[in-house]
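What follows is a group of structures, each given as structure tokens.
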Structure 1
Amino acid sequence: MRKKIVAGNWKMNTNLCEAVELAKGIRERLSEVPSNVKLIVAPPFTNIESVEEILSGTPVAVAAQNCADHDKGAYTGEISAKMIASCGCKYVILGHSERRTYYGETSAKIVEKMKLAFAAGLGVILCIGENLDERNAGKHFEVTRKEIEDVLFNFTAEDMANVTVAYEPIWAIGTGVTATSAQAEEIHAHVRKVIASEFGEKVADEMTILYGGSCKPSNAKELFSCPDIDGGLIGGAALKPDDFIAIAKSY
């Protein structure tokens, strides 16, 4: 049985007070969350420890939104995987389209980050997905396949136990446009097939694959009903406890 995960990526939102209130709001509503759903929240680096303290003792895991591709050293402004783990994080989001687009992160850099994340004992939420031009050109299968091959194929089948893949159609992030459930399921099934081609059917069947792209309470149930969609990587709706919990309740 694959893990069902609803993860909230807070991105560059919330100051410390806002993050504390958001975490408290989520904690107050945890009794509403189905027992088979794992919640993860990813606050900004500055708020990780405070959020971790509030959610300590609950089933909610805390993730970082990124980590450095170096272990330590003279890299001003960078945060290492070990530092993140020492703050109580259990996961790190890597390869997000905003990191790839705005900061030029390559698959090779993501591979290095993943190695350090695994060494620090962190699970990785790996983001993949095509932009609008690639979708319109019919290259969405090709793009997602290459992103998987260029990153995950550098690791072992055993490593895959610590990987969650998040398919995020870039054209649907923050736009209010959502892939239809058929479009999303089609890609999720494709991702699972690509993973199976390298690591075998068992690994692919056990892989949790999330949908990320304007997922909200109004469409979560339909998306999550698809056989290959195992939850969501939530952006804007994760900043409202009512919406975030409502998405989790869609299961």
Structure 2
Amino acid sequence: MKIKIKFENFSLWFGNNQILKNINLEIPEKNVTAIMGPSGCGKTTLLRAINRMNDLIPDTKVCGKVFIDNENIYDANVNLLTLRKKVGMVFQKPNPFPKSIYENIAFGLKVHKFKNIKERVTKALIDANLYDEVKDNLYRSALNLSGGQQQRLCIARAIAIEPEIILLDEPASALDPIATAKLEELIHKLKKEYTIVIVTHNMQQAARVSDYCAFMYLGELVEFGKTEDIFVRPKDKRTEDFLLGKYG
């Protein structure tokens, strides 16, 4: 099993507030890894560290390393545009551009100077299980789509530029059960081609979609392993208490 992402003694601060504490974690390629834990435990910050989105927050400091394919992405010479092409991200709330469905996907393709844009837009929509629903209205505003459709459009936008890793930050938190089910079906499909890391506060969702699971608490990585082992045989009492609903 190839390791795609590796955290090595990684810590992060916002100002004087330490958010992540000495994280050591290996995330396997072309699997779904779920990061779960109570609110405020550092899940999203850990996710955003994989494409250096935390750099956008003032007074961010880091210590340690994060490797993608054995390259430390926190080296000073790393090109952030190249990194974020390789590591796509979908946020908690759908955030389509106020443009047409077509232009939402074509925009990134143009920025990265891809050719055959029309064909790539179509392929991204097909891969995101959205094409059949929108093929007759590609030039309609993306803001007219339902919440679930908007989130799948954001995934299509992310995969259009051919990333290797997809980061999902609680992507179903604003969706109804039917839209959530379609999103989870899509995640299962995409893991054949992409390494997926998903933050979720929903334990049932983590159990349904992930192959591996990390449990975080107060900025620390408490436990990591195969999802079945984490849910059935947790090694740490804090993990067990969380799974039993004693806090969260």
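I have 0.75 for FRET efficiency 1/(1 + (r/R0)^6) of positions 118 and 230 (r between Cβ atoms, R0 = 25 Å, to 0.05), calculated from one of the structures 1, 2. Which structure is it?
That value comes from structure 1.
Using Cα Rg over 2.2 N^0.38 Å as the calculated read-out, with 1.01 as its value, let me know the right label among 1, 2.
This value belongs to structure 2.
Comparing structures 1, 2 by relative contact order in percent (Cα under 8 Å, 6 or more apart), which one has the largest value? Walk me through the intermediate numbers first.
Numbers: 1: 22; 2: 28.
Largest one: structure 2.
Quick check on the output: -12000 is helix-only ellipticity at 222 nm (-39500 (n - 2.57) for each DSSP H run of 4 or more, over all residues; to 500), derived from one of 1, 2. Which one produced it?
It must be structure 1, since only it matches.
Rule-based calculations on the coordinates, nothing more; no lab input. A quick note: this is a predicted structure, and the numbers were derived from the prediction, not measured. Cβ atoms are built from the backbone, for glycine too; each structure is taken alone.
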